[in-house]
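Student: As structure tokens, here come the structures.
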Structure P
Amino acid sequence: MRVLLVAMAVACAAPKPPAAQPEPTRQAQSAPSDRLTLLFSASVAGQLVPCGCSPDQRGGLPRAVALVRKLRQTEPNLLFVDAGDLLFETVSPPPAQMLTQRQLKARTLARGDELLGAAARAIGPRDLALGASFVSETAGGVPLLDAGVGPVPGARAVLLANAGPVKVGLLAAGHEQDPSASIAARARALREQGASIVVLLLQPRGSSAVPAAQALLPAAQAAGVDLVVLGRRDDPAADPNRKDAGPPPLLAVEGHGQSVLRVDVTLGKGPVALAPAREDRDDELKGLDARIERFRAQIATSPQRRDQLEAKIRELEERRSALAAAPLPQPAPGTSWARASFLPLTEQVGSDSDAQKLVDAYDHRVAEINLAEAQRQPETCPPAGKGELAYVGVAECARCHEDAAAFWTQTKHARAYRTLVTVEKQFSLDCIRCHVTGWQQPGGVCRIDRTRSGGPGFDGKGIGRQDVQCEDCHGPGSDHVKDETGASIQLEVPATGCMRCHEAANSPHFDDAKYRPYIIGPGHGQPLPKGEKARPRPGGPLHE
């Protein structure tokens, strides 16, 4: 009952989007009737803004709104569409402790779609993590499109939207028992309603979305679909942007809102074909550059092949020069074609103030809710059960490993909690687990307002269970402080242990070989300076 009441409070208190401001556009008379710009997001999967752990992370609602509003000022026939899987990271309900925060975030994302002026939002399986009624409640003023994942009140089979004078037919499908039949019937209905172009937002069944989508392309082509946009990414944080020529063209934008897919369409005779875009040529140029560098490196290692390798380099350089100088290939006059590009949501895009207010309101409300809930929980984590280990804290580790602890204080791990406080995210359950030690574990910390409990830390760092302490990498040390042997602690830390927090969403450029040296030093993975000895607790044995 308490969870239900909190959920109701979240629904009532969820931040409302500021009133959308009218966007200046060209006059309708000047809008061409054969050209339009389509924008898509897909598999945002509960990602409101990047966590901020890496300075060059892409994405975030304020950037998306800033980009779309800017494009509306210059593109008269523009339509933004959400291809689905917006609300949640997984198809399973959030853990009970995370429920209210995830509900509030989902509602905020849905209101973000309103700020984006979304013409429609497809329903993906991730959207249904809390059921069909919740999806319906979040719709706001954005029409929902049924992709066959289950009946949702108010969802439509098709939608005819206007991009200026161009009628765009939108349908979602792919999760039905017979998606081919559904695609055919819905595409036919849109043509009968006068659609000039038909776009399929695809939410395919199967363990791998891209092959499943490719298998449905013949059915889409037979149904007269012009473009297919993949709404489901298997790994929203890591799956890359991709283009398949089709027919019809299949386009997939990376998830977590890291980029926006832009498709510029010119309508003419025949089906829409995918034309080369500038970024396609840039990718080809980069590929040639990489091959040239590889051959140059081989000259140093294989000097006996210098003449052959230099000839190959000259050939590639000539190809590169010709490609760079050539104009982009143009489609045949009078045909239907599209150019697809992916617009990364970097810091340079800027931030929309209305969307940022929405995010700030979410952060403030999350802190209030989580603090109130924490104060109803026990002060400490439950004790370790039989056979379980418990965390003991860096102060206990430093009694034997003073050199390692002293080095640790100079690393970013020893400032992990402070980074949360700086951006006021220390009460977010999405963030806390990777900035404290032993979250929700015996001897760790189980309340966001009790992170300073459990020990004095070392040299001002790691107070209580704050920061990424020794045991976050080496495991809980309750047995080790008793027997002081290497057998009772994890001495070697595999990269997979690091990737529990340095995952694709939070640390997109993580490279263990590059990152690990930053946390390795004298007494901690490296020998001590000559003449120095490790300083164990008096009477205790050294590690093996």
Structure Q
Amino acid sequence: SIKAELQKRQRLFGENDVNHINQYQKLYKEGLVSEPMPHLFLISDEFAELKSEQPEFMKELVSTARIGRSLGIHLILATQKPSGVVDDQIWSNSKFKLALKVQNTSDSNEILKTPDAAEITLPGRAYLQVGNNEIYELFQSAWSGADYVENKEDKEHLDATIYAINDLGQYEILSEDLSGLGSSKEVISVPSELDAVIDYIHDYAEINEIEALARPWLPPLPESVYLQDLHAIQFKEAWTKEKKPLQATIGLLDQPELQSQTPLTLDISKDGHVAVFSSPGYGKSTFLQSVIMDVARQHSPEHLHVYLVDLGTNGLLPLKGLPHVADTITIDESEKCLKFVERLTQEMKNRKQLLSEYDVANIEMYEKASGKEIPHIIIAIDNYDAVKEAKFYESFEMLIMQIVRDGASLGIHTLISAGRQNALRIQLYNNIKIQTCLYMIDQSEVASIVGRSDIKVEETAGRALIKLESPTLFQVALPTKAEDELQQIQLLQQEANDMDREWDGERPKAIPMMPEVIDIATYRKNKDVTKALQAAR
């Protein structure tokens, strides 16, 4: 954020042909520029601690010390022992040095090049040195911690206490305080003079309607972000619109280098496929839920079909009521999965054939050339790690590898969650452009997924890194505004049921499975049976 602020000020100076903040502020007062630029003070109490805890931060402070003065950015650094703590470039660019009482002459010499500060005996007494002893003064610093007394100068304080001086020269109180304050149990908090000054400035700004300026750095990402706050959609209205590219808002992106926090939107139509990795319990399934709910709200079942392959602990099952969902597959449904593989293999062949008829390379071009629409297909796979334990492993993985290689141009996309990147074959994850990771117990995994970065993912559910131009932090959005996980499941099911009732058009076909028992009533209600009977008449 500091680097971004320096660059922003340099850009504004360049645009307005000035090289000092005073010149820029003059232009602002004359109304020649619209963006204000105040002086900015960076204050660090106990600088040595900052340096030891955040060594990377020092680079930006050194840069600020070197070029910040003309840009209106100033450093105030405080430390008990400056030796070996303050960088040489900060020393050389610091014109003002103040020294209160220090422990020994070496500390004083480090700051002032004289031993004087070691000889100070009174609290608040200090030496001020400007430049190379251009000014060198002993002064008493002001104390702002005293109790604030309003209109203090207008009030006379008379001490009405009567004393007698005894033979030892000591004062003995003769009068008695009858006010009762001495025995009062209630103590009213009195603001300090510093508090009073801050309150006065705050009130003055409010009364005069002085707007707060944009802060150079934004607050940390919240622990909970909600999808509807980032991308509010009314599905009833959205479903009436024409088919559009598949894009999903998934969270709140933190970009301190741009001084911004904005919604993170994935362009799935363009980038093809998405993989999310994390240790158990940090939000992989929630990530998939948010992606699916966001696209389901935007696209009607006519334009979007979804297959849910839940190989984990039922993280995707709350979504099975969506009218977009063709079917759900669990790890013990081998027969259904093999039929799913056959269906998707045939679907890819059919779509390739359609493209070849018009000599086009992708679904978008086909739709423009033919005037026909083909629905997006999303295959969401939760807990891909478990696929190796399934009986359908080989044929299923062969299909997924084919989809991540050729599926994007055919409008078929995968969303995959896994605990580790090596749960996916190299040929598989190398073809997945969008890869993100939440908290990983093994931090070495993070670098292999999003690249090397100094950013550490906190042990917070939903906190994640994604590789844009560089690894960038974001908070995964929750699909609903729920107080806990149970309520979230209930709200997802409720919204899925609302969508199901609203949609009366054609739906994606489920994978046909032979039931163990067929009763005549269910048989007659089957749509395919009804059609066949009508055709036979």
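No value in this document is a laboratory result; all are computed from the given coordinates. No experiment lies behind these values; they were computed from the predicted model shown. Cβ atoms are built from the backbone, for glycine too; each structure is taken alone.
Student: From which structure (P, Q) was mean count of other Cβ atoms within 10 Å over residues 249-256 calculated, if the value obtained is 21.6?
Tutor: Working through the options, I get structure Q.
Student: For which of the structures P, Q does the calculation of mean count of other Cβ atoms within 10 Å over residues 465-472 return 16.8?
Tutor: Numbers: P: 27.1; Q: 16.8.
Structure of origin is Q.
Student: Ranked on mean projected area of the Cα convex hull in nm², for residues 321-448 alone, which label among P, Q comes first with the largest value?
Tutor: For this comparison of mean projected area of the Cα convex hull in nm², for residues 321-448 alone, the top structure is P.
Student: Also, quick follow-up: Taking 21.1 as the value of mean count of other Cβ atoms within 10 Å over residues 297-304 derived from one of the structures shown (P, Q), identify that structure.
Tutor: On the way: P: 10.6; Q: 21.1.
Label of the originating structure: Q.
Student: If you don't mind, there's one more thing I want to ask. A value of 43.7 was derived for mean projected area of the Cα convex hull in nm²; which structure in P, Q was it taken from?
Tutor: Numbers: P: 32.2; Q: 43.7.
Checking each candidate, the match is Q.
Student: While we're here: So if we calculate mean count of other Cβ atoms within 10 Å over residues 113-120 for every structure here (P, Q), which label has the highest result?
Tutor: On the way: P: 22.9; Q: 16.4.
Largest calculated value belongs to P.
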